[in-house]
Structure I
Amino acid sequence: MFDLIVCGAGPGGCICAKKASELGLKVLLLDLKKKSSIGDKVCGDACDKQEFEHLGIDEPKGDELDNSIAGARLYAPNPDIHMNLTVEGNYGFMINRLEFGQRILDEALDAGADLRDESLVVGPLISDKQVKGVIIKNKSKVSETIEGKIVVDGTGVASAIRKKVKSPYIENYIDDKDQIVCYREILKVEDYKYRKDFIHIFLSREKAPGGYWWYFPKGNNTINIGVGVFKHPDYSVKYYYNNYIRPIAGKVSKIIDSAGGIVPVRRPIWSLVENGVMMIGDAACVVNPLHGGGIAPAMRGGYYAAEVAANALEKDDVSKNGLWEYNLKYLPEQGAEFAGLDVFRIALQRFSPQELNYGLKQRLFTEKDVMDYAEGKGINIGLNLQTLGKLFRGIFMPELLLNLYYLNNQVKKIKSLYENYPRTPELKALKDWKSKVLKIYDDVDRLIK
């Protein structure tokens, strides 16, 4: 029997398997792809430096590193209006997903983890209301069960494990309104259309209804360009890409890769744990709701899950009581950040193109405001010259100004709630906490039109 079965060898799964193996656990890593293809995934390919420093992971270099980036630019519907989103002392990377994925996979295997590639995870093995392993279809397409004391689910938003763990603690299904359908191409182009050392994110109801489109330079005149739209039959992501986004790339000499996928853009699921199981990455909806970035939060989740698994096994308690520490490490920290950004995302979708253009142009919300939202701080609205300036500039759109300050208060409230996430898995406490979070969403939905 394995101490830990990690399902999915993405960045979160590999980091989890490596860390758990280093902590002395007997680890099995499962993935649907064959070993040589692990790491190759549809993605924006961007990740920030801070996460590598925070987790003590070697930064990408050599063939893993396609480009270094100084920050991100967020564009209004009028693309002449934008703001730079940067953090002093931080920068980011455009990575080669396959090369990076192969490196962290090798590190997990070198640390002692076992790999079963070309294995489809069908669902959890459940007995006495506890996950005690997984059911897979192996390389020969034969079903088999594998027992494990703890299972980590990193199989993506459509997770076969999360869907089948029936529990009041777990959200089995993710609403379509909280997902976007993405399509992207990696293109060799004649010239860059936007600054090479920034990633570029565009808000546009016309080009990307319900989502955003992006232009990420990768170096050597290659770009990752794509679009995400509502997950709804009325919206064809290929239509928006072909008609609005691809022409922006200019002259293309080669299509290096093209693919699509589904990304959750919302707050994390209510609980990341149940008896015998923890969720990481897209399976836990731990993705930046504003731009869909998921590499860094998946790695953090995998690292924390490994630490918690080792502690739980040492205490011989792999129930949700023993694994609850994972919720307490992740949700008051990154969960607070993503919940605040989720509220901000919903408001951005409600603002008209004219309001977004005006708000960014008149600096009713600034680069610092957005970074404060990202950290769950909210905006300082004390009476000072900066605030008076915003009031004066917002006089011609008073409703927008009021909505922004109302939004600010909701971001602060949701951050405070996540910082006070229930300390134990007592169901009534979790339900009470959930009701307070949902009230914020209901209020934003009702008051920001």
Structure II
Amino acid sequence: MLQTLSTFDLLVVGCDVLVRQDSRYIVVNDRDIAITGNRIAAISPAEAIDRAQAREVIDASGLLAIPGLINCHTHAPMVLFRGLAEDVTIESWFNDYIWPLESNEEPEDIYWGALLAIAEMIQSGVTTFADHYFFCDQIAEAVTESGMRANIGWAVFGHEGERKLDQTVAFAQRWQGGAGGRITTWLAPHSPYLCDRNFLALTAQRARALNTGIHIHCSETHDQVALSLKQHGVTPPALLQQAGVLDVPVLLAHGIGLTPEDIAMLKDYDVAVAQCPKTYMKLAMGTAPVRAMREAGIVVGIGTDGVVSSNTLDVLEQMRLLALDQKQAARDSTTMPLQEVLAIAFAGGAAALHLPDIGELAEGKLADIALLRQDGAHLFPRYDAIANLVYSARAGDVDTVICDGKLLMRYGRLLTIDLPRVKAEIARRLQRLNQRVAEKRLATYPT
């Protein structure tokens, strides 16, 4: 037996483990994972650690341990409107549906919506998400109670002005490092097409003063790029550069319309791009130049976007779609191999959110772990556990979830969220929330 001087808080026994060795992901079989506090203390051959030295033991026989999944871009409380904007154009999606619907939201709605979204993410193996939404104090409270990890940015439109921007700054100050360090905060101007150069420059100034980053939608479609060239004479990333936004860490959502010149410029900045391919397919937005970004050294992570465009918060599904979309667009089946998909999902997600201690199962890393069942018919035979993870695994395979060393779900049962109560609280709000009055919309998508 491996002798230890201290007692482990949690011992996960008998699982297979996805680890990274020499920049490649491999699965090692029959391992125990010991956790002390919020970090991984050891990954050892099964039974090398005396179970008596652990305060709590999780029997993970036959399960696959992976790093907790990272959702690099979402709008979590948007679950309140799931299924209300199907088979519409992107212009109608914004102007006739989502922004009129979101005008109905009140702070308490956001709290319950965030809890529902977090429950779904936990059930899907997600332990960290980057949220870009409104009434973010309520989101932060939901994160605190649920045990999740989150990067939260309060979305703001340029027409809301400096006073509103400073309210979002105050939120960032209040919650930076909150929930025992599980919450980080960035600023979140909506986009270059709804925030002009002066407003973006003001946001960049505030971010520098806070020593924080900026999470922003950028070049979501080729039409947005054409509009920017017409209005400003430059592409959206060039506008961000002119405004000083790129002088702080930046997470760009989508980037479908990034040009070769944009990519050549962005590679010299601390910029990451979040990919949400299900949204792109559903709204017929196009395919992002992920291969060119990666070849230039730009960090790429995976997100789900909001469920009104993607319907689920399933990062496993997005991993699969990213690979398939990139192969199809390139007409090259060797593009986006398994190893690259995993590198984007795990190392890319951690780098995009500036959280270097997540996204990998290794001694000393934060204990954010998802344990997946491997006994489903859709996963047999198990010739290649990594191929199964990328192309066959489902959110429903997630059995147990640990974040920051704490159990959030055990053997399929949520431990930190009362899901029936959450659903009941949301159900009684739906009649008010699902009303669409175009004149009340939060903003107008340019057409």
Structure III
Amino acid sequence: MHIQFCGADGEVTGSCHLLDTGKKKILVDCGMFQGSDFNEGKNHDYFPFDPKEVDVLLVTHAHLDHVGRIPKLIKDGFQGKIYMTKGTSELAPLIWADAFHIMEYNNRKFGYPILFSEQDIAVAKSYCKGVDYNEDVDLGEGATAIFKEAGHIFGAAFIEVSAEGKKICFSGDIGNEGVPILKDTQSMSDDVDVLLCESTYGNRVHESVDTRREIILKLIKEGVEKGGAIMIPAFSLERTQEFLYELNKLSEYDETLPDIPIFVDSPLAINATKVYKKYPEYYDAEAAELHGAGDDFLDFPQLSMTYSKRESQKINHTPGPKMIIAGAGMMNGGRILHHAIRYLSDPNSTLIIVGYQAKGTLGRKLYEGAKHVKVMRDEIDVHCTVKAIGALSAHGDQNKLLKWVGTGKKHLQKVYCVHGEPDAATTLADKIKGQYNIDAYIPKFGEIVEI
């Protein structure tokens, strides 16, 4: 039995791992690579395996870097079942449709290639089967899988696969401490042999979650004082809803939110928010209590949802101060780019970064302090204020990852640190070795290891 590392090795995007039990070929995630362009060139490369030979696909969660190449997998010949949680089975098709529309726009505007078709999306959707958390899923030939709460985004799971007398855990993405709306990350089973562990923030400790709302309010007030636009490039799944949850608390409970218009300018986020309302069983205790009391915690008086292009354009004519929450979260596509062109050069405006920014993305360049950037085809001098909030990350930091790895230390023999840039993965691997005396290793793309 062996694992082939097919993506998110030495980098954060493109998650894809192939487990070959000798009887079954089980693929875990099939995400898009993301960088300076929305549809990175690597996404068009051949898979390092034959999609026709893959028996089953397991999906940890609906973020683009974990599901974005699934329609391409279909296009290239995959015909097996796709298992994911029920929440993810509703969110993933929204992600695919949104990605297709962005690629279609970029193709029409700039001549960029399109990775897959709407027909590929339809077939992918037909292959999906939603499962419950903690449900045993029979994969055939003696292999089983169980999906456990990852606490990362709505419907996210880490997956434990049992086959040939071994248990392998695929972390997907592990959530931050105290993430609003979501339940806490479950512990691993105490008989896991091998772990593939994400290491996005393996070298970083976030700000305390206790100060999250305080930090948000401080940055908003500073932006309001400047009088310009407050731009929040946010992932449409979880980050947008998490931010709305905090704003709802500031507005309706603390009554401290400045009275400014707030726009969610993302059709994908608006559609995803509807899915959140369908699965109250996924809510943590606080969100469940608010829901039970009749509070729509993703809505408040100052909020407007701008779904259509025409509604989005009206934001331009709304005087500041105002807040705009829009995708893409890494600023490598979507409506946030149009707002960036308009407001990055404005010294009265503010950009608040609330999530991980991959290397090469516009968001990463701005996070690292770039004073001149190219947005689509426009050259922009950056004069706005740029701030970042680590406590709003949906990824667990080094302390959270170590704590979670420790839940499986009783039997764990090997950890492969994936889904992290080299320094982050190496730092986490060293910490795991030092703290738990467990062998930890950073695999390379295409590498095959025996289990």
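Bear in mind that the values in this text are calculations on the coordinates, not laboratory data. If you're wondering where the values come from, they're calculated on a predicted model, not measured in any experiment. Cβ atoms are built from the backbone, for glycine too; each structure is taken alone.
A value of 68, 49, 43 was computed for Cα extents along the principal axes in Å; which of I, II, III is the source structure? This figure was derived from II. State the single structure among I, II, III that was used to calculate mean count of other Cβ atoms within 10 Å over residues 312-319, giving 24.9. That value comes from structure II.
Here mean projected area of the Cα convex hull in nm², for residues 176-231 alone was derived from just one of the structures I, II, III, and that gives 4.5; the source is II.
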